[in-house]
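K.L.:
The following blocks contain the structures, represented as structure tokens.
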Structure P
Amino acid sequence: MPLLKDTIFYSIAIWGSRLVTVVTTPVIIAYLTPEDYGYLSLVRVIATFCSTLGLLAIVDQALPRFFIDSKEENERQAFVTTSFAISTAGTIIIIVIIIACTPFVTLVLKDIRYPLIFTSLIALLCFSRSIQYVGANMLKWTFRSPLFMKITLAQTVAAAILTLYGVIWLEWGAKEILITTSAVFFIAGIASLFPIRSFFSVSGFSKSKLKILTLYAWPLLGLNVFAFFMRSLDRIFLAALTTLGAVGVYSVSSFIAGIFETLVGGFFFAWGPHVFSTYGDEGAQKRYAYCFSIISCLCIVAIILLGLWAGPLISLVRPDNAYNEIGVIVPWLISGTGFYYLGGYFALGPAIKKKTYWQFIVFVIAGTGNALLNYSLIPLWGLLGAGIATATSSLIAGILIQIISNRFYYIPYRWKFSFAAILFYTILISSIQNESFVANINGLSIILRGLITIILICTAILPFYRDIISSGILNKRITS
């Protein structure tokens, strides 16, 4: 399946979903307080982590590696059935643990009232998210990108309509939104699994396949845990060390930074199947390097655009300055995402050589570093400290995994230059919007801000221009 074709379908699904989210989120921000939005975000973050943990890295990461290589239909069925069974058991165990942790919630998160409701919402969202995630991944790895697009868009639109109606007319809070989201996730997951139901069979469970999947997945499970530490642990530290209001402000910043992730999300959905199908082809490494440069350039452009314009845009919805710090935080969160994708997804060596324990080691180092940085920097710099911690740990992971990956499967990435350029623009954009900075641009007119944006984008694109042209992406040669 051509990379460009799948990228288009996945991108339409992800961009369409994001477009709907872009429409609904400002309404939620306008109607909910930062504290309520922080509660909503905290439940989502913890539930997503628990869902990922419950799947045991089997369905989402181990299964695709062997499913693609399997030639016989009965062997594929055995892998799918075994994966689904063990992931279901893991999810149930995690849900039981979530509920058991109820007495300890207020000891860590002092702003949380009614801890049983809090853990119940996490468990509900965890379960429905797991079902939806399994279904979406099965559509992805069976190359059913058009169906993935249809179900994803239907899921997002349904959730958006219900949420808007509830928030505006029924005065819903975070709890009602989470219950609605869980119901829609569950329905979408069942709808995704139905077309590929032939891969599931009670008799298909295989102990030999379970052993193969487990040995491959255990390092990736650790990777998932510490990847969560890198990308989402900051909100838990903020809730523990500051307030739910701070979590709300940080989550809005994360939502804006997530626009970059949406922009490249369709590409990375198609990237995995493409890589495992083409890594042995002549010239594959060069094409991968061109892709790396393109994503690096897009990351810097996103840092400039979203970093400079997030504040003015949010002020249209909340002119009370409740979110006036986001312009300083957004660049760090985008760079963290960039380092995470450029380091993890483009480091192909460990996966190709089936030495995924290297990824585990890298993410243990980076994830532990993120926890220590959050614990140290949040008391000093608050929200900015959390953003710096996220970006720094992602940078550490990106550097380490690129060095290791090239030992197994060399690709001529310009990763040192790309990482340095991303870091430079992150510091620049964040600094010039800091109120205490001498060159603070927050008081500039829209025209001057626009001119600064154009100049910075042009300077950012120039170093990558040759790679973009050489990639042939404009005439589709990158899919050949």
Structure Q
Amino acid sequence: MEKSSIIFSLKRFVPLIILGFFVLFLYSRNLEQNSRFIWDESRALVDMHRIWEQKLLTFVGPISENNLEMFPSLSYYMYLPATILSKFDPLGPVYMAVFYGLLTWLFFTMVIINHLGSGLKSFLLSLFTATAYPMVLVSRWAWNPNLVIFWFSLYLLSLESEYLFVIFVGGFSLGASLYLHYLAALTVLPVLLFLPLIYRSDKLGLKKIFLTLLGFGSALIPFIVFEAKNHYFLNSGSFLTANNKSFISLSGNGYQARLWTAIETLAKMFVPGQQIFILLFLFFLVVVFIVYHQDRIVKYTFVSLVFSLGLFGLVSQTYPHYQYSQVPLVILFLTRFLALNKSISGQLIISFLVLFSLFTSLNMIQNYTWEGDIMAVRSVADIISGETNSQTNVAALAGSDTNTAGQRYRDMVLIKGKTLDRSDSYPQSRVLYVVSQSADPEQIRQDPAWEIDSFRGSIITGIWQVSSYPVYLYRFAK
């Protein structure tokens, strides 16, 4: 190839390279004030610290707040590298979330270019993918279910590959997604079930289906061996109890209402919550399927998505993170629609979606809430870890934090090597640190929470403003 041809080829990708820098800016902007770090994340940080310090190799990972649901530890190992380098700072796992978010966007963009080339359509769809609400959210929030989109994007990348090892890795990625949240199975199962729709005219179709299933099974083997030896998950009474609460049988109108909730939850990830937009979203999916139903990828994504939504109709209570596994299917569906639609209407539709996603994502990264106030968490932990009194406790009162026992502060202090009194030992404690959004000490004394009961008449021996939110730290001493 001539030098001028190489330069011309590179120039075609300049807009996408510039877009990559914008995505990096978007995902890394305002992390100290906007990345969620509450008790789920702080407990995960404690667990990662324990795994690293004790050099553990375990499948036991996050446990739900109600102590009923347990999850494998894959997310811990995925977040560990930057967490170790940051010396277990709350932002350590967040940096890894940004990294996986960028990789996920890159994988999606590779899929898009494979279908659309490197023109305007690819740029617009890549921009939409980068700025879609769930993509921005999971790229700045280190939480185990959020990594499901990353593994599914890797699977999509394998679908069009002719390399058999890549096909195997794609199947492995589907198995890995189950380690992050067991409800990912409600999308994994349809995706595997309808694989013949993708490979129906492929000479190596049967071999690719076999390799996908082999990769999927290989990902589960370590878990199966661990479970057979330890009985932590599937055979535990608590896990089965939790699942009985999560799943209920198909039943008439109740199922229809839950199915609509699942559809609504998915639609709201991409379009505003108004009913008219949700109906337009559904109408668009159905029309594309009707018009292009002969296309194997359109049929595969649509049928898999519909089947997955049908399964989620069985779930008694649906949260957005349960359905993150469906996000890549929507993106692949849009990609194929633009590849097949040669008119200007396709560009207009995606441009419309880009405007919504840009507005939503740019607004989201500017939010400054108590959940993302990492500066306060870090400062509080530094101050309390220097406390010399052994009978010390902490509480979060007169503010937005609903965990009055201050669990995230306890966890950070523990990582720093100091053990506080238990959350049921406030009357026995001699010192109480109170984290609050109130600048008025009297408002704290009058807080109805029981944590302050034995300290209402105590003197305040220290006051610090620990962040610009603003958040204050008070030291009460008996």
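Every number in this text was worked out from the coordinates using simple rules, so none of it is lab data. Here the structure is a predicted model, which is why all the values come from computation and not from measurement. Cβ atoms are built from the backbone, for glycine too; each structure is taken alone.
K.L.:
Consider the structures P, Q: one of them gives 21 for relative contact order in percent (Cα under 8 Å, 6 or more apart) as calculated from the coordinates. Say which.
P.N.:
Going label by label, the one that fits is P.
K.L.:
Work out the source of 139 here, i.e. which of P, Q gives that when volume of the Cα convex hull per residue in Å³ is computed.
P.N.:
Here the read-out was taken from P.
K.L.:
Can you spot which of P, Q the value 21.9, 73 was calculated from, given it is Rg and Dmax of the Cα atoms in Å, for residues 134-405 alone?
P.N.:
For Rg and Dmax of the Cα atoms in Å, for residues 134-405 alone, the value 21.9, 73 is produced by structure Q.
K.L.:
Continuing with the same structure: From P, Q, which structure was mean count of other Cβ atoms within 10 Å over residues 174-181 = 19.9 calculated on?
P.N.:
Corresponding structure: P.
K.L.:
Identify the structure, out of P, Q, from whose coordinates distance in nm of label points 7 Å out along Cα→Cβ at positions 270 and 326 was calculated to give 3.0.
P.N.:
Only structure P yields this read-out.
K.L.:
Still on this structure: I have 15.4 for mean count of other Cβ atoms within 10 Å over residues 190-197, calculated from one of the structures P, Q. Which structure is it?
P.N.:
P
K.L.:
Kindly point out which one of P, Q the value -27000 was derived from, the read-out being helix-only ellipticity at 222 nm (-39500 (n - 2.57) for each DSSP H run of 4 or more, over all residues; to 500).
P.N.:
Computing helix-only ellipticity at 222 nm (-39500 (n - 2.57) for each DSSP H run of 4 or more, over all residues; to 500) on every structure in P, Q gives -27000 only for P.
K.L.:
Now, a different point. When you work out FRET efficiency 1/(1 + (r/R0)^6) of positions 46 and 334 (r between Cβ atoms, R0 = 30 Å, to 0.05) for each of the structures P, Q, which one comes out largest?
P.N.:
Going through P, Q one by one, FRET efficiency 1/(1 + (r/R0)^6) of positions 46 and 334 (r between Cβ atoms, R0 = 30 Å, to 0.05) peaks for structure P.
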